[in-house]
Structure P
Amino acid sequence: MPARGTGWKSTSRRAFLMRAAAGAFAAVMPCPAIGQRAGAAGRVAVVGGGFAGATCARFIKRMDPRIMVTLVEATPTFTACPFSNAVIAGSRDLKAQEFGYDKFPGEQVLTNFAPATAIDAQARMVGLSNGTRVFYDRLVLAPGIDIRWDALPGYTESAAERMPHAWKAGEQTILLRRQIEAMPDGGTVVLSAPADPYRCPPGPYERASLIAFYLKSKKPRSKLIILDAKDSFSKQQLFQSAWKELYPALEWVSLSSGGKVTSVDARAMMLTTDAGRHKADVANVIPPQKASRIADLAAVADRSGWCPVDPVTFESKLQPNIHVIGDAAIAGAMPKTAFAANAQAKVCAAAVVKLLAGTKPDSAKLIDASYSLVAPDYGISVASVFAPADGTLKEVRGAGGMSPLDAPTETRALEARFAHGWFSTITEEVFG
């Protein structure tokens, strides 16, 4: 996804945009009804406890405490993907990525920690692996992504143990980190980036940047190659300008130059493209993705593997009374990021509350801001505004912006601090 916007005019413009984001979110939150019997206004089940699902569950309950809200999540600990690239590069501990749901009972959000294994849209019921059945009037799915194991010849679940994708934070994150740490100086790291759409468009390039930083510091004779299934990517000019300055040996091979990986051989540590083969000491294969399997079980995913939704309510275009938010949704021009998931969750929460009350949901603008670290003290960002139009979400031209190409070192360091501040703020809001 190419970088968008016309460039930041000043730090005050960024501050204005971020305040506008907060204001937009607050605008969809009516004052909660106090002293009403819980459950009198309906039942909502939310499947998936990440940035989208956890936000949606809490905001529905805050908007109308009478609604009975049940959050279904496979495990009691959520491991965040934003900033997990710093874990791979050895500058952050995985524990800093882990968050729990201790605050949810205090807000009277019920929690069930077991995978959702079935959805009966007729009976309006979610079945869990432990035998529990959760009934709903409205269902919100925020299931995230699954890897398309059939999309890249040679790339299987067992191959991922030698060529980790690390696109779901956790064990794979640590596996890739240990492989890079164990690689001798002078080795080659090959990163394979997929075609759009996929989770976190700038993610592969931030990861490449931070791995390059680690190699420059610890293994300076080593090499990093990005094999890309695209000719353009998010924040491309900013990344490439930074690479030229900081990591001149980093090699990016575009689609037109033969960068698309067509098959892999995990045993031989070989990646094949139309232009040739690349032998890797460490291979980070980020494969094509789709909505998580529960989307198929709910019959809300189309042939693309993703879920078409109404841009105002995020209700599925394939199944009534089921909403889809976050990475799994087809959200038009809006990218699959944690910020976007959080924004969609709030708009969806407001829509669900109004639909349960029998009133018409409001059409809202949504903001997405994406920070990336090129080095621990070097940040870049892009922000955009989106609005429902013609049955999808379209970018509001001229309403966003991105980091200037000619920013001084101090500005890059400030952006890095903004990135850390954003992560602290969003995780506190969602889980704290």
Structure Q
Amino acid sequence: MEKLLEQDTLIKLGIILVLIVCSAFFSGSETALTAASRARIHAKQKAGNKKASIVARLLESRERLIGALLLGNNLVNILAASLMTGVMLDVFGAVGTIYATGVMTLLILIFAEVLPKTYALTNPDNAAVAVARPVSVLVWVFAPIVAVIQWLVSGALKLFGVRAETAWTASDEIRGTINLHHSEGSVEKSERDQILGVLTIGDLTVEDVMIHRKNLNMVEVNLPPAEIVRQVLASGNTRLPLWHKDKDNVVGILHAKDMLKALSHADGNMDKIEFKKITRTPWFVPETTSVVTQLRAFQQKREHFALCVDEYGTLMGVITLEDILEEIVGDIKDEFDDAVVGVNVQKDGSVIANGDVPIRDLNRARDWNLPDGDAVTIAGLVIHESQTIPNPGRVFSFYGYRFEVLKRHRNQITSVKIKKW
């Protein structure tokens, strides 16, 4: 014990203490800077916080930052362990190596790892700002060594066919964050769906959100005026396509307000209305148009309604401004909308859905994750995966869901029972 009180030994122990403090600084700084929110740091930077600006610059090159902190941390830890081994050998002889290992493991684990990292995790943004200046100096000092280390690491990864880069984008990070907070209960499902709707709308085309021609309300232009008025009022829609001879031959769009104005001018005499004169010119758009492009087109043309056609000019459906907005905010129902959505939830958690129910709508309603890349509707998904048009009673399992075909009309699957495994 007398050797522990010698001046040379006390100096070494003092140096070890300083090294452990340095190790705690490196460990805490690493945790704080990697856990800090770039969004909140950016907000502080905009508010004029100079240290936040330093943090932002450090985070722009995470590899160099982490490399410098790990280099410094390993240097002080190895040096501290070496000094402690020398002290313990002088005091206890050969067995001192074991004592040094045990003591340094506890000291480094508790005071240089767990304690500083726990503190940094409790308030990473403020901790990152606090250590910004000294860390920036260390990064600059260690820059040449870190550059060599990065080059060696990249070379080693290439030998194993691994590329040292990330494929994550800002939208991927936001999606992951929102889904995480939703699973923890801090973000409501409706809020999550709206945020994710904004992020995913850029991946959609008009075909993904349009109303299919099978579900369209269309009126034959040569019907008696009274019959046209009756059909318009019965439809519950403000705008209806008018066709002549063939439904692919749309000759105009009838707006309910235009019809009411004409009816007023005719003193209520429906036979005096000339519908061909009050119809608006139809607007045709390719079904492959992106939803974002179509939204901008709606804004520029001050229109809310367009007809979707395929490459052969065949009418495929209708896209409205409301359809696009619903992809962001969810279903928008008014007093004229049909209450039946084609999805019936059963007591066992399964769902009986109409074949024409969009996959995206079902995913949103049930919080499922059925793929919608190769098919738009439930029936389309079953047909695509089974590579056939199955008869009622056939059962399929894919993507973790069980699909049972309940009804089929000609070549159309009209009802499917779906249950998540």
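Please state which of the structures P, Q yields 0.75 when FRET efficiency 1/(1 + (r/R0)^6) of positions 45 and 285 (r between Cβ atoms, R0 = 41 Å, to 0.05) is computed from it.
Working: P: 0.75; Q: 0.45.
Here the read-out was taken from P.
Consider the structures P, Q: one of them gives 117, 55, 41 for Cα extents along the principal axes in Å as calculated from the coordinates. Say which.
Numbers: P: 66, 49, 40; Q: 117, 55, 41.
Source structure: Q.
For which of P, Q does relative contact order in percent (Cα under 8 Å, 6 or more apart), calculated from the coordinates, equal 11?
On the way: P: 20; Q: 11.
Corresponding structure: Q.
If we compute distance in nm of label points 7 Å out along Cα→Cβ at positions 269 and 397 for structures P, Q, which one ends up with the highest value? Before the final figure, lay out the partial values.
Values: P: 4.9; Q: 7.1.
If we compare distance in nm of label points 7 Å out along Cα→Cβ at positions 269 and 397 over P, Q, the biggest value is for Q.
If distance in nm of label points 7 Å out along Cα→Cβ at positions 237 and 253 computes to 2.8, which of P, Q did it come from?
On the way: P: 2.8; Q: 1.1.
Comparing all candidates, it corresponds to P.
To which of P, Q does the computed value -9000 (helix-only ellipticity at 222 nm (-39500 (n - 2.57) for each DSSP H run of 4 or more, over all residues; to 500)) belong?
Numbers: P: -9000; Q: -17000.
Value -9000 for helix-only ellipticity at 222 nm (-39500 (n - 2.57) for each DSSP H run of 4 or more, over all residues; to 500) corresponds to P out of P, Q.
Every number in this text was worked out from the coordinates using simple rules, so none of it is lab data. Computed from a predicted model, the values in this text were never measured in an experiment. Cβ atoms are built from the backbone, for glycine too; each structure is taken alone.
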